[in-house]
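Got some structures for you, see below.
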Structure I
Amino acid sequence: MPSAPRAASRPVLRISLALLAGTALAASLAPAAPATAAGPYTVTPLKVTVRAGDRDCAVDADLYRPHGVDAAHPAPAVLTTNGFGGSKADGSTDAIAKAFAARGYVALAYSGLGFGKTGCPISLDDPRIDGKAASRLIDFLAGAVAADNGTRIDYVTKDGPSDPRVGMIGGSYGGAIQLATAAVDRRVDALVPLVTWNDLAYSLDPNNADRTRGVGGPVPGAYKYQWTGGFFLIGEAQGLVHPNLDVSRIGAAGCLHFVAPACDTKRLLDSGRYPAEGTAAMVRYVRSVSPVGYLSSVKAPTLLVQGQNDSLFNLNEATATYRTLTAQGTTAKMIWQSWGHSGGIKNPPKGELDLARENLDTSYVGRRILAWFDRYLRHRTATDTGPAFAYYRDWVTEGPVYATASTVPTTRSRLYLSGDGTLVARREQVVRGSRTYRNWALATSHSETSLAGMLGLPDPAPYDIGGTYLDWTSAPVAGGPVDVVGAPEVTLKVVSPATERVQNSADAADKLVLFAKLYDIAPDGGKTLVHRLVAPARVPDVTRKFTVQLPGIVHRYEPGHRLRLVIAASDTAYAGNRGSKPVTVTSAPEDAGVLELPVTHGVLR
């Protein structure tokens, strides 16, 4: 796949630099506090040296001890760490620790490996490195090891001689570390991962057309270069954000602050080349540091919270984790909240969980989190931890904004792709016809400028340039609204002789790339790309039908509105096709593409 065009790369560069500046400012304003009494707890800064991969490094942490908690009156512990680019002092990590300490839990907030003032290079929440390091912090909570200054504690509730009762909570990078830790340390009693990934191979290079395991498959899809480049820049700039770092932070050759396999992965993604051997090694590595690679070892009860407004780690990732955990008998429940990396993470909608402002008691998700820890850390077995599945509905203005269900909805409504560009409810309504689009050298469709939503920066409205996409539009919704909850899927066959001639080469980059997405078309013609989500797909074989799973959504199509399915040749947030690859889609009643939608309310006609 070609590298991003220079013009397309400028917005993400500006955004990344803005994010770095904000991160640096937050770091410079964060006080390095001595032990202090703050409200109903004391806070003690400390360092704990851990073995992380091939080196030792000091983990920078703050220990929160509630007043009245001692060896005779122990309390369960909550372990939390930062998202990518943050530290123990950032708003949400600090707020989480304070919130649980104020509720009587011993809290340990720490800067993850490679961030803040913690040593070692960034290793992407590798269970063999980051997980083992967190396990050493659990040893500290058990009183089995001392901090570097000699501090040893004896006031965490224990279930065994070296088994402290401990839960973990955090978001994004601070979410995956929980699963990584639980995979290597069975002492973890409860997890609350928020807005995190299942498979980094999918997150960074998604292919929604060739899934064989969870969200992923054997062939990479379309490189998500804006998100990946932005976060890589944040990691490499840690030396600027936190000067005078110790030598344990030095990364691999070619990278300042990342371990060698992570550095090699970024280099391969940027190259636009996909030699089979290099690709296989890359996929093996990123899955080894992803929950998809080790969930079979996770037994701790897990409350997954994922954001609907998130193009970095979409709802499909949490769903894959949830289904794996429940299938193997691990207790798990899932909530689809409103905010994610693409919007609302800094300013959640009113009433939604806001960790920085600590509204656990007054938000639906917050109360569910408190109940989860109440049940599994305080062992209050009568505590109701809520339904198996809950989801936020942004169209509700009165009454509960969350709907609940015993499982993720699977009921499907079908619409057929007609040759005249319509979506029809019955196969016999399909009109025979063929239409063609072709890709340009530059991206001609726009879904988002990645990171813009997280930073609250302006972003051009989504668009598609004529001749470079195909669309199919339904009749107006009639007889009441239609609610779509879950991941739509489209099954179709395309004709692309240019692709057919090269797709069986050893280079997977020769396969066809396309981008599927769903719009909401208002009666006045205004269109909305729901949460700016798009499904990149590297078609496994253009001579056969294939299915593209779109990102999960929770969306109401109001009466008079229409659904529009778009298949586009490119997207500004992703690398795309190599070479010209015209595509034709042909429809007939006996052989038409099918759009399947998980509809929980209403009827599509």
Structure II
Amino acid sequence: MKHFFSNLKGDAFGGITAGIVALPLALAFGVSSGLGPTAGLYGAIFISFFAALFGGTNTQISGPTAPMTAVSMVVIATIIAANDGDIDKALPVILTVFLLAGFMQIGFGVIGLGKYIRYIPYPVVSGFMTAIGVIILLTQISPSLGYYPKEDKAYVETFKPQAEEVILENILKEEAGEGILVLENFKETIRRAQQSTAADIYKESQTLAGKEASGALGALKILPKALQNINWLELLLALGTIFIIYGFKRITKAVPSTLVALLVMSGIAVGFGLNYRPIEAIPSGLPMPNLEIFSSFNLSSITPYIFTALTLALLGAIDSLLTSVVADNMTKTKHKPNKELVGQGIGNSIAAVFGGIPGAGATIRTVVNISSGGKTKLSGMIAGVMLLIILLGLGPIASRIPAAVLAGILITVGIGVMDYKGLKAIGSLPKDISLGPIKFSSEVLIMLIVLGLSTFWNLVYAVGIGLIIASLLFMKKIGDLTGKRSKVKPLNVENNLPGEFPASLQDKVFIKHIKGPLFFGSTSDFQQLAAQIPETALVVIFRLGRMQYMDQSGLYALEDMLLELSHKNIQILFVGLLKQPRYMMERIDIIPDLVPVDHLFNDLNNCLKWVKQNELTS
């Protein structure tokens, strides 16, 4: 406890500053997610406090982040569409998915997954982060122009035939569930269809219009309509926000430019009585838990989203632990990755119960905290309390913030979150693979695939596909490298041949070098090397001092080669066999059945002495 308050002044200043920086971003991410600014604020409050309290990075400030919000946005839109566009009906399911993601993160920490997160390849992370930036930019063009497709009657009306089909389909599903024989009794179907009002059809049309316009692809589809229906006031508010955010940074970085932009542009809009579009009302009073998560829990409604919850959990883990590394570099400390995952999971779980969107460790807010004097967990907890105080004291005032201002803030977030380091490296990375006559970099290929799939298809599958491609290409490279460095040569061309060795033996003793792991990616080249050993060979010496690892595929490939050599009555000797490969060979009795223990040598000198002593020329 004494250590907890050892840096009270610095932690208080760091936490308050980080909380102020988090405020506009929390509101903006909440609006972007589709659940509204309150959800963003609640997420920031609870995740910041509890992730700091239970986490493993002392200076980490957590809350809604761009990657987590981008995935959450897809989850929310999908579940709302599946519930006929009724957000109240969909909310318990949405929050249960978020709660499940939090539980999964706790599980990751408990089973010790934290130490493995760092093995995700950089091109996958780079492509994903750039895609997040592109998605945010594209989805915020429409709000910054003041165009909302669900409010465009002409656009919504185009979905009327499709809406009528959906309503009829739902009626038929209801009847099937009730056991009504539809083909024999269309009167009931007609009666129920006639009960659907024009308002019901229009509402369903709005849901379909919103679904069609969601995501990066949807944003591009409605861009022509947005450009035809520009609200110039909204556009000026968004541009003013962007200008202040970038311009104020040139004056000073002591005060967060996003907060300055929020206050200045909101002040102008309210002060001059402009006819702008405000964000959704932020309720006053303490956040209350959404008990419908538990009271209306239905496993069948959650089952389709388990993989999505897993993605959120993994993404939050990666996001948080990358920020933890940044914090370590700044503070010269060492975070505890598994404890950090438990803390993030607890924070996300509690935030979900109270209706907040999920989040992770936030790099910018963490850097601000450290730069302002934060050193212990207290700083992150103070940041959460600071946001709660702002909610309780300034909720009604915050409800008057223009929506276009938050769109402007998000545009700068989208620009900032892209991985420019990875993009700049595209032209300079070695072109190590070829498709016909065209050569290109495998790392660039992975990054572009993840970028394209994440932006225009599915964030969840894009990362998985990127990891699979990266793993396959890596294994091919290692396999090729092992094959290239492994070779067979007669003893008479071996460098550094020890002592005098009978000339009659030198072209009958062959040395096979294996330099690198023998695994499924290198077995093809390995088997080709066997063909290089001539029929006249009496002895093959395998030099294995650089074969650190062998998998089951490599083991059986080696066994096949040894069996072939044994059938030719060729003596097999091993030099420098390491622990893991030896263990594998002993499991299937390569040692001692094919290679007796007295045929294992620590160095080449002793091996060649044995060859001379046993007069293998005879």
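Every read-out reported here was derived from the displayed coordinates using simple, explicitly stated rules and does not represent laboratory data. Keep in mind it's a predicted model, so treat the numbers as computed, not measured. Cβ atoms are built from the backbone, for glycine too; each structure is taken alone.
Looking at structures I, II, which one was Cα Rg over 2.2 N^0.38 Å, for residues 474-561 alone calculated from, given that it came out as 1.14? The read-out was computed on structure II.
Looking across I, II, the calculation of relative contact order in percent (Cα under 8 Å, 6 or more apart) that yields 15 traces back to I.
Comparing mean count of other Cβ atoms within 10 Å over residues 146-153 across structures I, II, the highest figure comes from II. In this comparison of I, II, the computed figure 0.98 for Rg/Rh (Cα atoms, Kirkwood Rh) is attributed to I. With Cα Rg over 2.2 N^0.38 Å, for residues 130-249 alone derived from the coordinates and found to be 1.36, which of I, II does the value describe? Going label by label, the one that fits is I.
Given a computed value of -7000 for helix-only ellipticity at 222 nm (-39500 (n - 2.57) for each DSSP H run of 4 or more, over all residues; to 500), which structure among I, II does it belong to? Label of the originating structure: I.
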